[in-house]
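The next part holds the structures, each set out as structure tokens.
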Structure I
Amino acid sequence: MSNYTDMTTSLGKDVKMPSNPEEAVLDTVPNPQAGTEAVVRFSCPEFTSVCPVTGQPDFGHLVIDYVPDQTLVESKSLKLFLQSFRNHGAFHEDCTIYVGKRIIEATKPIWLRIGGYWYPRGGIPIDVFWQSNTPPEGLWLPDQGVASYRGRG
């Protein structure tokens, strides 16, 4: 078994939260089940960023589903990456799609989808959905489990 702490920048180490998403590192580790199509889900129900115009806080629930190929995204680095948006100004659409594209860049998965379920800004909830390509045929895709906005919680 490899020593994963030698392969990553954050796992098993005391690291500070990156100050912005661009400087955040998404670490990967080898996928021990490479060749087996399985959906891996990360759910971030307390995602935060700020409005790039007003500077007001924005809150969302991100659900990331992906089918890894040779590598997995290491979850501590993903947590630090997602937390780096806390003071980052960007629109909901940009945050959601940027997260998906960065995971693709790091892991080169077979397929990825992300749902960004955002709490209302100006009285209007904004939900953003993006996927990298068509999911593999026959893949079991569970519902993302986040209800349409009606006092989401």
Structure II
Amino acid sequence: MSDKIPMTADGLARLEEELRHLKNTARPEVIRAIAQAREHGDLSENAEYHAARDRQSFIEGRLGELEDKVARAEVIDVSKLSGKTVKFGATVTLIDEDTDEKLTYQLVGEDEADVKQGRLAITAPLARALIGKSTGDSVEVHTPKGEKGYEIRRVKFV
């Protein structure tokens, strides 16, 4: 699997920070916990040992996942992008056509997405509907509650 994963520099920095934390802090802690649990004798009935081994398995799996994502990261410098067409990295201001509510999202990679923070995954239905559209365009999005209409009020790259 060698496909590049688009992300912002901030998104890559967050993945690298999690990777550093797991390697330098979490992994050594779980190794110590396993060693301590082993000292308690019979491992077959040692809940602390089994919990530490489960945690170690999770950490090692997440490390592999993060290393792969970091290796395949394609950092897109949003500050070098411009225009009025929605693409990866754009910060888009929308108006909900039903409620007149104003929404603002930056389109980012999947690992960076956090709707509460205004970061929408490029693979989300709304993001996919916005790609290629421009200021003034309307988009229809299929949601679990039915069709939603939005008007694009502003496209900017920060």
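Read the figures in this text as sums done on the coordinates, not as results from a lab. Predicted model, so just to flag it, every value in this text is computed and none were measured. Cβ atoms are built from the backbone, for glycine too; each structure is taken alone.
Out of I, II, which structure matches 2.8 when distance in nm of label points 7 Å out along Cα→Cβ at positions 55 and 71 is calculated? Walk me through the numbers before you get to the answer.
Details: I: 3.7; II: 2.8.
Corresponding structure: II.
Here the criterion is FRET efficiency 1/(1 + (r/R0)^6) of positions 47 and 87 (r between Cβ atoms, R0 = 25 Å, to 0.05), and among I, II the highest value is seen for I. Quick check: 0.05 is what I get for FRET efficiency 1/(1 + (r/R0)^6) of positions 31 and 135 (r between Cβ atoms, R0 = 30 Å, to 0.05), calculated from one of I, II. Which structure matches? Structure II accounts for this read-out.
helix-only ellipticity at 222 nm (-39500 (n - 2.57) for each DSSP H run of 4 or more, over all residues; to 500) was computed and gave -11500; which structure, I, II, did it come from? Could the numbers behind the result be given before it?
Values: I: -5500; II: -11500.
Checking each candidate, the match is II.
Each of the structures I, II was assessed by distance in nm of label points 7 Å out along Cα→Cβ at positions 15 and 79; the largest value belongs to II.
Taking volume of the Cα convex hull per residue in Å³ as the criterion, the largest value within structures I, II is that of II.
2.0 is what came out when distance in nm of label points 7 Å out along Cα→Cβ at positions 103 and 143 was calculated for one structure; which of I, II is it? Intermediate values should be presented prior to the final figure.
Details: I: 2.0; II: 0.5.
Traced to structure I.
A value of 3.7 was derived for distance in nm of label points 7 Å out along Cα→Cβ at positions 7 and 39; which structure in I, II was it taken from?
On the way: I: 2.6; II: 3.7.
That value comes from structure II.
Looking across I, II, the calculation of percent of Cα pairs over 19 Å apart, for residues 63-126 alone that yields 34 traces back to I. Hey, FRET efficiency 1/(1 + (r/R0)^6) of positions 23 and 95 (r between Cβ atoms, R0 = 35 Å, to 0.05) derived from one of I, II reads 1.00; which structure? Computed on structure I.
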